[in-house]
1. Match the computed value 111 of volume of the Cα convex hull per residue in Å³ to one of the structures 1, 2, and report its label.
2. Quick one: helix-only ellipticity at 222 nm (-39500 (n - 2.57) for each DSSP H run of 4 or more, over all residues; to 500) came out at -18000 when computed from one of 1, 2, so which one is it?
3. Tell me which structure, out of 1, 2, gives 2.3 once distance in nm of label points 7 Å out along Cα→Cβ at positions 43 and 67 is calculated.
4. Which of the displayed structures (1, 2) returns the greatest value of Rg/Rh (Cα atoms, Kirkwood Rh), for residues 59-122 alone on calculation?
5. Among the shown structures 1, 2, from which was the value 29 of relative contact order in percent (Cα under 8 Å, 6 or more apart) calculated?
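FYI, it's all coordinate maths here, none of it is from the lab. Just so you know, these numbers come straight off a predicted model, no measurement behind them. Cβ atoms are built from the backbone, for glycine too; each structure is taken alone.
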Structure 1
Amino acid sequence: MTTDQNLMLYTKLAGLRLVVLANRFGCDSDFSRELHDRLVEGLDAAIARIQVMMALERSVLAGEDEFAEYQLEGENEIFGRFAIHLLDDLEIDFDTHEYRINGGGWINALASDDSGAGVQFPTLVGLTDEEFGSLVSIIMDVTLETDIPVHAVRAI
């Protein structure tokens, strides 16, 4: 991304963050407030990444750091995979038959009973529009305006 693109993305993220904070005042449940807080945390993380990328761009342009260009390339690649997870994040290692939820410890998914052995990974279930409440339109705006996916699923 160029400096102008990063600055524009930074501005969009900061504006969306303010919208989420303002919308949080209308929350009528702890769950809704928690979703808003997690979205703000995700936007804060994206803003921090953009700030790092902009600082690296300045270093590259000024010729101050010979490794800044490589770091910037890596940051761009990482940011390309950036996503905001409002509830559960499920990682599955199919080679070892293990999974972990929200970065916790790895859990073995192998199970056995009278009928034999098998692998039982958890599944992800999305939230309903009622559970999202007024956050639905904001999440759509985040994804449409920034290309950052927002996931809100529960592992069961």
Structure 2
Amino acid sequence: MVAEPTLYDFTLIGNDGKPMPLEQFKGKVVLLVNTASECGYTPQYEGLEAIWKANKDKGLVIVGVPSNDFGGQEPGSAKDIATFCKLNYGVTFPLSDKSVVKGTEAIPVYQWASAQAGNLGKPKWNFHKYLFGRDGKFIDWFSTATKPDGPKIKKALEAALQ
């Protein structure tokens, strides 16, 4: 019998161009978020950074996945994106390279996560969030409008981090 895939079976390309095996986050709770620098929801970087700082010592990892899939709102290079995030929002959590997160061209981790979440749980805009447990298994998804530092995600994080 083949084990079901987990988040740890996938590798992203980091913002630095090097492989970012998600296996390095084994035993951590991971919030995977597709991001964009020119979106009305871009200020969510602030909330993401706040929950990252508040919970990273408890085992939370946030991984931002910049994507130009929705409205062409992430036109910059990896360096442009990293600089924007650091200067405007003080982002210190890991960022991947710009990636496709929807449809048949989506990177493998997003194809898998979308399948786990079902049709309603597929990214429909920037700042869609997927939550994975310490075992790498899918827990839940949160729509773009769900604030990262709002009660719904806080409650889910508290449960996952226990």
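1. Numbers: 1: 141; 2: 111.
Going through each structure in turn, the value belongs to 2.
2. Working: 1: -18000; 2: -8500.
Source structure: 1.
3. Numbers: 1: 3.4; 2: 2.3.
Comparing all candidates, it corresponds to 2.
4. Values: 1: 1.30; 2: 1.00.
With respect to Rg/Rh (Cα atoms, Kirkwood Rh), for residues 59-122 alone, the highest-scoring structure among 1, 2 is 1.
5. Numbers: 1: 24; 2: 29.
Value 29 for relative contact order in percent (Cα under 8 Å, 6 or more apart) corresponds to 2 out of 1, 2.
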